[in-house]
Structure formats: C-alpha cells, structure tokens
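**Student:** In what follows, structures are represented as structure tokens.
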Structure 1
C-alpha cells in the first residue's frame, strides 16, 4: 500500500477543517439522501473527522477508513490524474449507494484526506423532489447573473436606484447618498473601479461618491 498514516502540517489541518463547512452546505443543499464523509489520513484507524447522514452506512466521527476507500485512494494515486472516482457500492444492509471518492491535497500537493459522497439509491423519489423545491415554500431570492463586472455593477445600481426613487420618505437631495450607502452594504464597491463606474451611471462626480463613502466609514468607526 502506497499510502499509510501521515503527518499533517498546521496548514494541512486548516485545509481539512475548511472542508467541514463545505460539506455542511452541500448536505443542506442536496438533502438527507446523501452521506458526506470527510477522512483525514493522519490516523487511518480513526480517519473520519466529519460525517453527515452517517445513518446510511452506520458510521460516526472516529470510525476508520474503509478498505474500499483505501483501494480507491491507491488507484487514484497510481493514476495521478483526475483526483476522483465514482462507483456503485452497498452498505452493511445490502442497500445500494452511488459513491464518489475525491482526494484532498494539502501543502506541496500531498494527499492529506479523502472526501466520500454516498447517495442512498433507495431514497424515495418524493423526498428527492421535495428537496429540489423551494425551501419551506420560501420566496425566490433575487440574484443577478451576468457575464462581466460592468454589467453586474450596472444592474446593481439600476435596481437600487429604482428602489430609492420609489421611496418617497427619502428626500431628493439625499437619494444619491442613500444609493451609495445601499451599494456599499451590498459590497459593490469591492470591485475594481466601482467608484468611477457608479459615478458615471448616477451622473455625479467620483468625488461626490468618495464623499459619501467617507461619511459612511466615519459614522461606522465611531
């Protein structure tokens, strides 16, 4: 066997730690039919450092890596190409799973862990469809899909400008300040040359935009 327990650096551990949040988000998105298992190769006897929906295979944190996972890892190391492999497998009850094994690399491209995703193929279709629908009947969020930053900034300014123009409680002389504040809160000014582009769209000088930004920063630093 090419791989055995290895010594991880602090950065390696931070990389593995970051995967925990990622699989939590994936589990929330994909639903309970999916099992996510994060393995650290630092200790093969207790390699599972995070598991979600472990009831599909009867495992929990602290479980060892499986023989098949080791075999798949060895195969991936020999191929040294894709870094992932998908296959069919059965759990201890003989129930079918669609599985994938993905290697996780740390410093110097060293393989430090494995992410295994197992889909329980006996998951009721109704449950799969329910997960695909809007969460708890919630309204769809507004999101702008664009091809470049200029379009994104234009759409953001246009949307905020419409909202502010329709808000009769905002005095006319303060509308640009409110628009700049709303765009600041949305993070639009993080884009390169956003000040210049927003000034052009609003028909005001970039110095006016900077003035509003200084006022925002000043009020929040108190």
Structure 2
C-alpha cells in the first residue's frame, strides 16, 4: 500500500537516498535502522509526501505521491498519515488535550468526539494528568508521549515515526514502542519506524538496514530468525 521505487533525494547537493526501493504492506510494522546520516529521516519524509523526490516514484495505494502538487500532498498527509519525530513539536499555546485533538478537528470531527478521543489516547500513553497543561509546563518525556498520542488519535492509515523514543529513558522507550506497535496492529495501521538502535526493532514485523542512502539485504526480526533456524535441517 506504500512503496518507493528507485527514490533519489539530495540535500544541497549531498546525496541522502541513492535509488531506494521499498514496499510496506497494509498493517505491517516496518523498522528502518541505520546510523545517523544514513538517510532514514529523508526516507520517511519522501514516503509521507513531506519531501518531494529528485527522482523515482512514491506510491500510496494507486496515488502517485511523487507527482502530486504540494497542496494535494498536504491533503493526503492530513487524511492518511500520522507523524512522530524525535522532537515533540507541540503547539505551545494549546494544552496537551488540545494538541492531540487538533488533527481530529482539522479532519472534520466534532469538538466533543475529538476531545474525548484525545483524552483516551493520553490515558493510554500515561499522560492523562497532563491534559490541561501546556507544553512549557511539562518535561520532555511527557511532551513526547503527547506527540505520540497526537499521531495515533486520528487513527491514520500510516504512522511514520522518526526515532520516536529519543527523548525517553530506556524503560519508557520500551513502553512507548510497545504502545505504538500494539496500536498499529489492533487498528490495522501501517507503522514505519526509523531507529538508531537495532535492538529497538524487536517489535517490528520486518527490519531493513539503511546505510549511506542504500538499502542492503533485509534483516530478519528475532522472531523470524528463530522460525528460519528451526526450519533449517541440521
């Protein structure tokens, strides 16, 4: 349902993606691992229509994202994509609940339905007590959980998460990744995670490693590797 075909993208003349081809199925949890500077953020930006590609194609179902004008890409993102970055990027003048409800309101939901859904997701992320607080009143880990709730509340078809647990300590990282992947599977969302730490990819259905803008052979998840080993004759 989401695929890149030979995508090339440079930033100020510096190559970021060098002919990347990748497909993601509906409801799949895909982890893209790699060191900083490997092109993970750029890849997510191209998949979600945030960045126009220099060459190649990006398709969402039968929609050619690569050839859409900017306004059409923005509408596509609003209606189908959720985004979680390594920084929360919350609107400072809004409370936590208002930040989470905002994409629902922009999509046409009523105020009561939007605020109810927002509070429910804040509860799932263990930050319901922050609902009436503004971002400046909260610590970074709370703000990041609110950003995750904001991405999930509209129940988009695709969530793109770029190092979403970077501001969190290890225990909270595990919890947030588990919530993200569980929500994706229970709501049939497609989730693409960009992760610096390969061990964080254990929740994914599939792992690919991006290096210097290239995608080498896929990496098996721990579960898939165990199944393959069991099926291999001694």
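Every number in this text was worked out from the coordinates using simple rules, so none of it is lab data. It should be emphasised that the depicted structure is a prediction, and the values quoted were computed from it without experimental measurement. Cβ atoms are built from the backbone, for glycine too; each structure is taken alone.
**Student:** Upon calculation of semi-axes √(5λ) of the Cα gyration tensor in Å, for residues 63-158 alone from the atomic coordinates, which of the structures 1, 2 produces 36, 25, 10? The partial results should precede the final answer.
**Tutor:** Details: 1: 36, 25, 10; 2: 25, 15, 11.
Going label by label, the one that fits is 1.
**Student:** Between structures 1, 2, where is distance in nm of label points 7 Å out along Cα→Cβ at positions 95 and 183 highest? Intermediate values should be presented prior to the final figure.
**Tutor:** Details: 1: 5.3; 2: 2.0.
If we compare distance in nm of label points 7 Å out along Cα→Cβ at positions 95 and 183 over 1, 2, the biggest value is for 1.
**Student:** Now for a different question. Among the shown structures 1, 2, from which was the value -11000 of helix-only ellipticity at 222 nm (-39500 (n - 2.57) for each DSSP H run of 4 or more, over all residues; to 500) calculated? Intermediate values should be presented prior to the final figure.
**Tutor:** Numbers: 1: -13500; 2: -11000.
Source structure for this number: 2.
**Student:** Ok, one more. One of 1, 2 was used to compute FRET efficiency 1/(1 + (r/R0)^6) of positions 71 and 175 (r between Cβ atoms, R0 = 41 Å, to 0.05), and the answer was 0.65. Which one was it? Walk me through the intermediate numbers first.
**Tutor:** Working: 1: 0.05; 2: 0.65.
The read-out was computed on structure 2.
**Student:** Where does the value 1.16 come from, among 1, 2, when Rg/Rh (Cα atoms, Kirkwood Rh) is the thing being computed?
**Tutor:** Numbers: 1: 1.16; 2: 0.98.
Computed on structure 1.
**Student:** If distance in nm of label points 7 Å out along Cα→Cβ at positions 39 and 127 is calculated from each of 1, 2, which structure is the one that comes out at 2.5?
**Tutor:** Values: 1: 2.5; 2: 3.2.
The read-out was computed on structure 1.
**Student:** Relative contact order in percent (Cα under 8 Å, 6 or more apart) was computed and gave 14; which structure, 1, 2, did it come from?
**Tutor:** On the way: 1: 14; 2: 28.
Source structure: 1.
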